[in-house]
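In structure tokens below, several structures.
Bear in mind that the values in this text are calculations on the coordinates, not laboratory data. Not measured: the values here are computed from a predicted model. Cβ atoms are built from the backbone, for glycine too; each structure is taken alone.
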Structure I
Amino acid sequence: MAVSIKIPSPLRRFTEGESVVEVNGQTVEEALENLIGQFSELAPQLYNEKGELRNFVNLYVRGEDIRYLDAMATKIKDGDEVMIIPSIAGGGETLSGKAEVATTFDRDEYLRYSRHFSLPEIGLGGQRKLKEASVLIIGAGGLGSPASIYLAAVGVGHIGLVDYDVVELSNLQRQILYTSAEIGKPKLTIAKQRLQALNPNVEITTYAESLSSANAVSLFRNYDIILDGTDNFPTRYLVNDVCVFQGKPNVYGSIFRFDGQVSLFEAKEGPCYRCLYEEPPPPGLVPSCAEGGVLGVLPSVVGSLQATETIKWITGAGQTLIGRLLLFDALAMTFREVKLQKNPDCVVCGENPTITEPIDYEGFCGVSGLEEMVTVPELSVQKVKQKLDSGENHLILDVREKWEWDIAHIKEALFIPMNAISSRLDELDPSREIVVHCKEGPRAIAVAEYLIKQGFPDVKNMTGGIKKWTIEVDPSLNLY
């Protein structure tokens, strides 16, 4: 049987850039075996050391999750499409717990929202619900910027923003709330000013702090719906869990390179995020947007979709994404949809949950239950420079991507991209001290752990990567 396997953009570097690969097979397992036969470096991305499909990789056939079919033995037919979907971090009713109030509009608001009033699906009643609603947005970055702009523009009565960062130059490629004149200033200060200038009728509350297990419960309690604009797995699982505990809808969005995902998780009616991805990938396996890159307009596409889902849930208009995952591929310019099912054994929203209060999410996301952790020694950039100057017999190993190397590199370093390490081990001398670095650390630590497991006796991570090297040792190099 000839079938097509859809390759997500994070894995295309292992398929020579191919987004769709034609293979033969009568089951999903056979199709994947033939795929790996063509592209062997995909194997460790899809399977763990026991040969089992990784928990953060889901497979769909004909839009159905194979976990709820016959798993890897699911039969496939000629012409079927198998989709690989890795982890990347409704309501027609009145908002629960809201007292009926006679919300009114002033003269300016009638004109401001007139395009909504003319929509039968929203009208005066829907606009009143928007004005009475409260939305908490986690993160005022790539996703939070467009989402907050549109939610303020349409007249959501109360918007909360959680973020603790300052504006950086590298933000401006995609974070449309900010300008060059505001570099170095707190994001929330600028965001509040800009949103209130856009719509002075909206109340903006800011929380200049990191979301954590200590504050999430109290913060979420004051809002009707939570919009997840996070960029890391610990916070994503924290948002999911607290939303389930409090019965709040969670408007999920994630971005990576050219791909985006959007859904609405509401455990009362459908699945939660843990039903989709029970556990996160190990640290370093999935690069951050800073390391893997992201198309500048992609956050606005996904953030706008999140705002749309929020508006629909509040007003009761249309059909929300509860029980569905929307996938956007900017390179192919396609939208696809897969069905999501509630997992009755989910540890948070299942029939017998085992997690009923916030946990240590850094610990949860920092340790894989299936792989042995290795402690990697650290070496400061100053110490590495001293070793270079003294002529010591050590090797600096740069594991970034080629485009990163072209922007800036340490001239004495050996360049082997992270995904090529396993096939180029013969270029490394076990008798030498090996100092690994990437941009800031996560990829280097993952490679160092791998080398230690392969028997290399003296492997270290250069703390802070080439970013710290550029700032503290060689400022002539380009920052990116």
Structure II
Amino acid sequence: MSKQSRIVIIGSGVFGLSAAYHLATKGYENITVLDRGEYDSNQYSPLKGADAASTDLNKLVRASYVDKVHYQNLALESLGIYNEWNQQLQSAKDLPKGLKNDEPVFANTGYARLDNIEHDEEKKTLANFAKYGLRAFEYGVNDPEDIKRAKVTGWFKKLDPLGQRNKSDIFNGVLDSLAGVVLADKALLWVRYLTEQTGNAVFINGSEKGAVQKILYDGDKAVGVETKDGVIHEADLVVLAAGGWTPSFYPKELSPYLECQASTYVTVQIPKDRLDLIAKYQDLPQINWRMTYESNFREDAIYAFPATRDGIFKVGANDHFWRNFNTSDSAAPLSVPQTPLDALPTRSLNTYQKFFSEWCPDLVAAGLHIENWKICYSAVGAENEFLIDYIPGYKNVIVSSGGGFHGFKFLPVIGRFVEGLVSGKQYEYSTLFRFESKKKPIAAIRDPTHPHSLSSVEFTPATDGHYKISW
């Protein structure tokens, strides 16, 4: 494919935007990125209505992946690039609205992986970190030597950031001082800025002109895409990177490789005059409680982020199993995104209220409420692996998807695998994301009456636009 070939990318979330960035910086000159989001006006911010999973306040960047060393190493590379971007941002010129020279896109907050049961996942992760000379960045919360080191290096108070050690018979885990939090909306803006600086890419956003209705084919070759406004964008190559929307464009015979699943999160606004609470919650590491990687289905598990500069405290439930079925095809219902979410599933709300009651009594005492909530749809791949490859049976359509609620951290690097498919370069780990490597299909749900179907669950309506923070 020549550098002048017409490349159309469907989706400008993490996978699509990263693909555009890598292709543009490698000299491909004719890239069009289409997305239904109103990103020219909302700057990818969920506070302004952006509803894709990538368009978020913050995301975790961690390299702890038990024994999935390919993700560990890609995450370590990403961490280095995020730190480079922080430096570049300080002196960048003509920044778009939403970016500031003095507001880094990444913060090294640390990451506390905590639990109240015994398991050996952390041993596996620490063993892999030791192989790469990184064990010194990890602190076992019950390891006397690690505790001593943490007191010297300044990480001690983040070993038990919200005082839970004495509230459970078992309290274990690891603080990862390499990890941190990326401001997701800012990072997307930054990568778009870098991509546009090359002069090789055009972004078309919006519910009419950016919303792709279908891919147009001539036999086994894509010739373009049609957007909702009726415009046809001709293409020599189509990259399908539409996140949770990806399966909607996907050949049905390949459905075992991707499924659209959903998860929720909520936010609490700490009052501007409670500087004590803002300071406390800003100084947190990212916290995971009762979340494991190998069998991550404990519904009362939770994750929490440090509060933002504006005092917004985000908490997510481990409810990444919701499906929303399009029942127009009764023979093979497909889970598809449906946003926004007007009310929270009762099971999820119970998890949030339990967490705030037990972990954040000062926020409860301050009379705060759950003021905003969001449902995030992600395409989940078989064995939660990415899928980046030419779609079998089609000469010039690449799928880049399968973020599975852990893909955002790879924003700096994930697009290189699309560029490698186009240029013919064989990047390390690229074969792991090919169709031929998928040995076990995903156990996709096709039943709209299933307990994980949003049409089957109980919802709790909000009262006066918010929820109580505690039981």
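Here distance in nm of label points 7 Å out along Cα→Cβ at positions 305 and 321 was calculated and came to 2.5; which of the structures I, II was it taken from?
Numbers: I: 0.5; II: 2.5.
Traced to structure II.
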Top of I, II by distance in nm of label points 7 Å out along Cα→Cβ at positions 17 and 449, largest first: II
Test item: Rg and Dmax of the Cα atoms in Å calculated as 21.8, 66, pick one of I, II: II
Among I, II, which structure scores highest (criterion: volume of the Cα convex hull per residue in Å³, for residues 49-144 alone): I
Top of I, II by distance in nm of label points 7 Å out along Cα→Cβ at positions 169 and 353, largest first: I
Read-out FRET efficiency 1/(1 + (r/R0)^6) of positions 201 and 337 (r between Cβ atoms, R0 = 30 Å, to 0.05), computed value 0.30, structure in I, II: I
If P(r) over Cα pairs in 10 Å bins from 0, in percent, for residues 153-392 alone is computed and equals 6, 23, 31, 22, 14, 4, 0, the structure in I, II: II
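Name the one structure among I, II that FRET efficiency 1/(1 + (r/R0)^6) of positions 185 and 345 (r between Cβ atoms, R0 = 41 Å, to 0.05) of 0.30 was derived from. Before the final figure, lay out each step's value.
Numbers: I: 0.30; II: 0.95.
Answer for the origin of the read-out: I.
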